[in-house]
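In structure tokens below, several structures.
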Structure I
Amino acid sequence: MPDPRAAPHERISEIKRKAEAGPVIFQNSFRPFFLAAGVWATLAVPFWLMSYADILVLPAGIDGHLWHQHEMLFGFASAAIAGFILTAIPNWTGGLPVSGWRLAMLVTLWLAGRGGSLIASDIGPMAAAVLDLSFLTVLVGVIARELISGRNWRNLPVLVLISLFTCGNWLVHFELTGHGATAQIGIRLSIFILSVLVAVIGGRIVPSFTRNWLTRRGAEELPAPMGRFDVFALAALVIFVVFQVATPNYFLTPYLALIAGGLHGFRLVRWKGWAVRAEPLMWALHLGYAWLALALILIGLSGLSDAVPVTAAIHALTVGAFGTMILAVMTRASLGHTGRELAATRGTMAIFILVTTAAIARVAAPFLGNQDLTAFWISGLAWTAAYGLFTVLYYPILAISDER
């Protein structure tokens, strides 16, 4: 522990020194959590595919579909969220990053949750709930402490969104522990809260990174700055999400989805994505946001016509928007925060192609009749290859050193 009697700058220097003296992977939050997201995305989908095909039997008492939904949200996505948010907070507040043993403890909680989800039948649903809920609940506390102590009120909406996302996990475990039929509303809440988080964070980083990339190349046509239209588009999305979570079958809900999808599609056009087509690290961000707009439109259409299956719409959001945006952010942040050149290698390009293949195949599957199972497996294998390749290529960057 640093000496509490030391001057503030001396305490800060001591904390930094101890963090840098430890394992590289625990020096920055993005390192273990991006790696964890990559590993779990690589393992969880094949696990689900094999259980779906009765090749692998899940532990007794675990519903395969609910396990798949839960682990992709509260295992995979929560790790990516933690890595990004905890890395961004020092830039927002000017404070020190979470590192060293504190970061290791958070990672341990995440790992405990994954283990608990697999051995729930052995340890009981209550113990599994405690293990799983600890990570996100503590994460919310850490984020709240950092934002409030740094008086960073501008980013309190991010804290609210992550808190609601965490509430979704609590609702899942309320059902698993026998306290009511709340699992599906918990899953629905967390999926659509995550869509708002993508819109909020994406609305900051996509135009900002695009503007920086174009400015360095002397471009005159730049993305539109944040303004009233963006606020209006976000408000429309929030209104839709409230209706979708609370009353998904209400007659207005599909129309609200269509409005939100149209507004966010136009929002994306204002960011001049075609101007960055030469750099995969850039266009992948735009592609991820495009999936968000398309998913909202498909959700609206699925509520108005049986011609658009709801599973296609939801997977446009989860595999398309979430899967693509998370990879786009993790690759760029991993390179940028370790001082590497912000340019995609052939391997990174392959990652983006594979996750796009996974999204297209999964969205197309319900439309393909007798070929739906083939598309389903193509999607799962392409997803596994995308995140497996990310894990292999970015492991040295995240876990070994900053030497280039």
Structure II
Amino acid sequence: MKNLYLIIALFISLSSFGQTKTYLDGNYKPEKGGVAYVSHYQHVVDSIKAVADPNAKIRNVILLIGDGMGVSHVFAAMTANNDRLYMDQMPYIGFQKTKAKDKYRTDSAGAGSALATGKKTDYGSISVDEQHMPNATILETAAGNDYATGLVAACKITHATPAAFIAHVPKRNQYEDIATFFVSDSIDLFLGGGSDDFCKRETGPNLRPALEEKGFQIVTNIDDLADIKQGKIAGFFANGHIDAYPQRGEFLVKSTLKAIEILNQNKNGFFLMVEGSQIDWAAHDNDLGAVVEETLDFDRAVGAALKFAEKDGHTLVIVTADHETGGLSVINGDIEHGMVEGKFNTSGHSSLMVPVFAYGPGAAKFAGIYENTAIFDKMMESFDFKK
């Protein structure tokens, strides 16, 4: 693929409603707004072969969630990357409806909980029912069946989406309460930010000793991950949230690869959830440049999962979102030069359906249109273990 280069004339929207001005700065840096954008973070996309046996026994399920990622976010990143992503090589595509139990428009807590538990949850709640009693998650169920489990997130690991797979609290902002659920036999590996919720707590003792008693190896530098070859890992790579891309570097790809390496040592198989967390934040800011950067970074993690699944032959990879953010429309582009122009409809979430991409044995069942709770049901069927 030819090298991507910055074009000289870039049109940047002053608002989400289409006013533009022209920049003639070769050192262009993306700005907020619906923008015409040239991605200088292009990545080369390798070809992924079709799975050898679509009916093979499924040992592993990797669920990748692009927070806030709608069809337009995917298409904008595809255009900026010269019409090529790893996601577009996944042969089965569906759509899931995102509404929360109590609201037509959801948030990451309600939507993440539906994906994790197969049950609709109120806006803002983490994997609990109406009486605030726990709804069992796919991660907990997998652990109960002796599978390895892991969570990776490009934000605080206690944030809504990763929290929905391990914690059970009425309000998503109960970060220190959420942290206590990670001191558990249900999870083998978690990598993200949020060390203050574990180690500098206002509501209880430092959880580091308790994690170490559970056998977790504590890592605070992403480069030190390479030295760990087995065992349980708790990775804290920021006190709060991890930096946006590109400041955080290749955190998401490195973490995904390490999670697969460690969890795949379990002879039964594993469940892994990876979140591209900050696609959502970029869309809240109506910053199309950042949306593209974050989505391309997420797609590199998708590529890491697909390459493993291609070689393994017993791994189902699912890529979806919790909801759409920004009401993004792609209105113009130039594939040859990697330029895309878009407009945002809102700085909040929309109620749009979001895409589901699937690859590997059992992928065909993810085609069609269904509620977000069906993702859980389909994963459970794929694992073939009892609830």
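Of the structures labelled I, II, which one yields 4.4 when distance in nm of label points 7 Å out along Cα→Cβ at positions 180 and 212 is computed from its coordinates?
Details: I: 4.4; II: 2.2.
This figure was derived from I.
Which one of I, II has log10 I(q)/I(0) by the Debye sum over Cα atoms at q = 0.06, 0.09, 0.11 Å⁻¹, as calculated from the coordinates, equal to -0.21, -0.48, -0.72?
Numbers: I: -0.23, -0.54, -0.82; II: -0.21, -0.48, -0.72.
Attributed to the structure labelled II.
Going by distance in nm of label points 7 Å out along Cα→Cβ at positions 260 and 324, which of structures I, II comes out largest? Don't jump to the answer; show the numbers that get you there.
Numbers: I: 1.8; II: 2.9.
Top value of distance in nm of label points 7 Å out along Cα→Cβ at positions 260 and 324, among I, II, belongs to structure II.
Work out relative contact order in percent (Cα under 8 Å, 6 or more apart) for each of structures I, II, then name the structure with the largest result.
Numbers: I: 16; II: 30.
Sorting by relative contact order in percent (Cα under 8 Å, 6 or more apart) in descending order puts II first.
Given -24000 as the derived value for helix-only ellipticity at 222 nm (-39500 (n - 2.57) for each DSSP H run of 4 or more, over all residues; to 500), which of the supplied structures I, II does it correspond to?
Only one of I, II returns -24000 for helix-only ellipticity at 222 nm (-39500 (n - 2.57) for each DSSP H run of 4 or more, over all residues; to 500), namely I.
None of the figures in this text is laboratory data; all of them are computed from the coordinates on show. Predicted model, so just to flag it, every value in this text is computed and none were measured. Cβ atoms are built from the backbone, for glycine too; each structure is taken alone.
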